[in-house]
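A.B. asks: Listed below are the structures to be examined.
Taken together, the values in this text are just the output of simple stated rules run on the coordinates, not laboratory data. Quantities reported herein were computed from a predicted structural model and do not represent experimental measurements. Cβ atoms are built from the backbone, for glycine too; each structure is taken alone.
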Structure P
Amino acid sequence: MKSIFKYTFVGLLAGTLLTTSCSDDQIETVPTQSMSGQGLLANANAALVTLNGIYREMYTAGWSTTSNTHQCFGITAYALCADVMGEDHIMGAQGSGWFWFDALYNVKQRYTSSAWRSYDLWYAYYNWIANANYIIAAEETMSGSPSEVGYAIGQAYAIRAYSYFMLSQYFARTLVGHENEPCVPLYTSPTTPETKGQPRSTNAEVYAQIEKDIDKAIELLKGTELKDKSHIGYAVAQALKARICLVENKWNDAKTAAHAAIDASGCSVQPIASFAGMNNVGANNVMWGAGIIADQVGMYASFFAHMDLESGVAYATGAPKRINKELYAKMSATDARKAWWDPAQNCQQEKFHFSDASTWLGDYIFMRVEEMYLTAAEAECRLNDEASAKADLMAVMSMRDPSYSTSKTGVALGKTSSPADETGSLLEEILIQRRIELWGEFGRMYDLKRLKQGFRRTTSQGWPEAALLAAKPTDDPEAYMNVLTIPQAEFDGNENMSIEKDQNPEGDYKK
């Protein structure tokens with residue numbers, strides 16, 4: 001059986017496990033035969049080598065596709081992909097083409113190629129799941145103190161939960177209201193070329209597994225010491241649960257997890273000047289990220305190469321990244337975040353910069369504590385606890401705008417995010433501040449999907465004519481336009497899936 005799962009999961013050579021060498025931290029593969037007994041996963045400290053291999057893939061380009069590698073460099077690439085799929089993160093031009101086809105929703109028909117977004121995402125997340133499965137399977141025989149074993153196994157559960165969660169965001173409609181619709185295949189045990197390919201599980205089944213995994217991760221990671229900000233420790237596991245609960249509309253759980261993440265992280269909301277350039281994983285508001293050293297830079301195949309106009313890199317200069325002018329106008333004159341964009345250059349972004357453009361250096365930030373305050377605020381608002389919602393909103397806004405206050409109330413949302421559909425509710429206000437605060441970091445399309453809210457693009461916002469999506473049902477959150485097609489390679493080797501029965505629509509609606 002040659003499904004993409006098995007050959008993506010365990011490497012293009014069947015039966016391999018990700019690891020990183022001690023000398024240069026480069027990704028390697030190790031035969032699975034060495035994983036048992038006295039092998040690679042025999043003790044908890046050795047298992048961290050495999051985990052570091054997974055984390056290295058989260059910011060490394062060139063391994064998840066056979067082409068287009070300069071737009072496929074892990075978590076920040078996928079966040080940028082989802083961001084330009086919305087209305088707020090404007091691509092001023094096609095430039096070299098990277099991310100342009102994501103912004104135009106022009107990738108679904110390319111599922112037969114191993115060079116495009118469907119394969120890239122499927123390969124990456126299933127690869128992390130496969131390696132996490134090997135670590136989890138070693139739990140009963142792994143030597144080490146309870147804390148050491150919990151730290152290793154807990155991270156594997158968190159990685160698996162995170163990966164299935166992200167697969168669900170791309171390859172299915174949102175959970176609520178579509179619980180019985182097909183999502184992605186579930187694999188929770190180590191795989192070999194003989195492993196039977198699985199059919200697509202439902203959204204409800206996938207989220208049940210995600211919940212089980214993230215709760216197990218939290219249980220195991222509690223009380224352990226975070227060894228590196230690239231790792232998923234207890235605080236980040238709680239934060240991932242908060243993200244998951246927002247999609248599930250489990251508001252009380254989202255609130256509880258967000259506050260647990262804040263309390264455990266030791267992080268605090270920082271003024272803009274304290275994390276200028278968004279390139280320092282050591283900033284006091286960073287919960288999760290990757291510190292990039294000289295021999296790990298992606299050069300052109302990097303987030304900052306696409307964002308930092310001042311670097312002179314053609315990817316950034318040819319396809320300038322700008323904020324929606326309508327969203328920019330939501331900030332008052334005293335909002336410090338205005339420095340993140342230059343209105344004199346059509347609201348060109350100044351939020352993200354290399355720390356040293358001459359050497360391509362800049363850390364990748366995957367999660368900031370500000371997100372958790374805004375998550376808690378949204379959940380509390382939906383629970384009709386507006387006092388707590390405003391307190392958490394102000395925890396962020398007091399560090400952004402000294403003149404900020406709000407007397408808004410209620411949870412009404414418009415059909416679209418367009419100003420013409422705005423309701424003036426407190427929930428809408430929290431979401432507007434979230435859009436501004438997390439611009440370029442989170443992935444706007446993820447929120448639009450879970451909110452079931454449409455969007456519109458206009459030239460007055462700053463979008464070029466070529467990217468207006470005039471023929472797309474952007475105001476219909478029930479459309480399949482943001483549900484990717486499954487790679488052809490999965491169907492070629494999985495006898496339990498077929499193109500006719502299991503492929504997502506190439507178009508915006510089912511025929």
Structure Q
Amino acid sequence: MATYYIDLDNGSDSNDGSTTSLAFLTINEFTNNSRSAGDIGIVRRGTTETASANIDFTSDGSMGNPIVLEADYDDAWGDETTPTATATFTFGSKTVTFSADVSSDISTGDWIYESTEDNRKYAYEVESVSTSTVTLYLPYKGAISGSSKTVKVMPSAPIWNDTVGNYNVYITSDYYWRFKGIWFKSSDSSGTIDLSSLWAEFDDCIFSDNSSNSATGNGFYGTAYLFNKCRFYNNKESIYGDENNIIAKNCLIDGNSISSSYGVVSSNGSGIFEECEFKNNTTDVQVKNTPGNYKFRNCFFGSSTKFSGNSYSDRRPPCEFQLAIEDYNNVVGDNRLMVSGGSASTPLMQSETTKTRSGGGSVSLKVNPHTGVGTDLTNRIELFEIPIQLSADEEKTVTVYFASDDNTDWANNPTADELYVEASYWGDATNKFRRVTRSTGTVDFSTDTDFDQTLTVTFTPKITGLAYIKVFYGKPLEAYSYNIFYCDPKIEIS
């Protein structure tokens with residue numbers, strides 16, 4: 001393993017990169033020459049490279065020891081400063097308040113961190129400075145909150161490709177790279193990062209279109225990757241996932257209000273987004289007419305159109321796509337499931353507090369079926385699954401409660417094969433296989449809207465352990481109605 005230094009303003013590619021005084025001039029000098037797993041390229045902050053070609057790669061890292069290209073976090077060049085004024089940090093806030101005016105000490109684009117914290121984890125980019133108030137692009141999530149904190153200031157992220165151009169970071173068959181703290185710019189429609197290699201990780205990075213007027217390029221186009229604390233800005237499509245696996249945490253995806261901009265475009269992929277903010281996009285999430293399974297946890301969708309492309313009536317869950325959303329727009333307990341075949345604005349399932357069962361759960365599950373629903377394994381809906389610990393040879397009866405939204409919306413009630421409760425449990429003590437038992441009753445949605453409709457399943461496990469209670473729905477949508485109903489996720493066990 002070796003460490004190399006890159007100074008985009010003052011280096012030279014005739015240097016060997018071994019020290020800050022012998023730094024390379026370009027990023028390509030590090031990436032496009034033979035490197036070994038664990039090698040690190042450190043780029044000086046506050047410097048800029050005007051690109052004249054793509055960034056190319058020739059070497060592989062390894063899963064446990066990637067090749068790293070990162071901004072200077074260890075102050076190798078001595079560029080960090082310490083304002084005299086102290087600061088107040090508040091967990092989850094984008095605002096840092098100082099004890100005095102810091103407008104001459106901190107600038108937009110600088111990165112700040114509390115002096116005793118790990119700046120590789122808890123340094124944050126400054127969006128604006130107004131006298132003693134500093135606003136961050138991302139909310140502070142460090143471990144040290146409170147007042148009278150000493151702050152360290154790092155210069156802005158090193159910038160690659162500052163002028164208008166469609167050069168990009170082109171990773172085709174080189175595996176296991178980690179990028180940290182670099183600002184990549186490009187107007188390339190294939191993405192500022194065009195990644196078709198096996199794996200890459202991006203932390204504290206910025207991806208933006210460098211067009212002078214409306215954006216024409218995309219932020220990221222690739223297969224398997226992880227983003228943490230990254231910022232996407234001014235892209236036509238910030239993240240385009242093609243046969244991919246995306247993990248994005250604590251990211252800001254800002255379309256800068258350009259025309260026809262998309263935060264995430266899914267094509268044949270899957271992804272997990274946690275604590276991300278979408279804003280100023282024409283559409284925050286677009287799912288194309290292809291399979292996909294995306295989960296969003298505590299994300300904020302700030303654009304006028306949150307989701308689009310999920311209204312294909314010939315598609316059926318789960319073989320096409322699902323968007324599972326937990327704590328929608330930072331509202332704790334607002335959980336939703338969007339699927340193909342449904343409306344772009346109406347979830348297939350959503351937590352609901354306006355209609356709940358007396359003595360039941362604090363929320364109910366509102367189900368809004370669509371035309372893709374049916375009784376086959378490929379298109380029935382699993383409303384929920386609850387694990388319960390049970391003892392051997394102890395008979396149990398599980399009861400689940402339901403209610404109709406409007407009884408005039410039902411010409412026919414669901415049959416026992418279209419709405420049922422299922423118990424999966426240890427049914428054999430010798431061979432240790434699971435048995436599945438279903439409820440056999442039916443509910444009355446056509447005459448009753450109260451929360452007194454029940455389905456029960458009775459079973460006796462043969463081994464002490466977990467049983468799984470599931471509820472399935474598979475009634476095809478009646479042509480003239482909505483067939484909306486509610487389910488209480490608080491089951492009763494007797």
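A.B. asks: Taking mean count of other Cβ atoms within 10 Å over residues 125-132 as the criterion, which structure among P, Q has the greatest value?
C.D. replies: Largest one: structure P.
A.B. asks: One of P, Q was used to calculate helix-only ellipticity at 222 nm (-39500 (n - 2.57) for each DSSP H run of 4 or more, over all residues; to 500), giving -500; which?
C.D. replies: Numbers: P: -12000; Q: -500.
For helix-only ellipticity at 222 nm (-39500 (n - 2.57) for each DSSP H run of 4 or more, over all residues; to 500), the value -500 is produced by structure Q.
A.B. asks: Shifting gears a bit: For relative contact order in percent (Cα under 8 Å, 6 or more apart), the calculated result is 19, so let me know which of P, Q that is.
C.D. replies: Numbers: P: 19; Q: 8.
Answer by label: P.
A.B. asks: Comparing distance in nm of label points 7 Å out along Cα→Cβ at positions 157 and 189 across P, Q, which structure shows the greatest value?
C.D. replies: The structure with the largest value is Q.
A.B. asks: By the measure Rg/Rh (Cα atoms, Kirkwood Rh), tell me the structure among P, Q with the highest figure.
C.D. replies: On the way: P: 0.94; Q: 1.06.
Comparing P, Q by Rg/Rh (Cα atoms, Kirkwood Rh), the maximum is at Q.
A.B. asks: Out of P, Q, choose the structure whose coordinates give distance in nm of label points 7 Å out along Cα→Cβ at positions 101 and 357 equal to 6.4 when calculated. Before the final figure, lay out each step's value.
C.D. replies: On the way: P: 2.9; Q: 6.4.
That value comes from structure Q.
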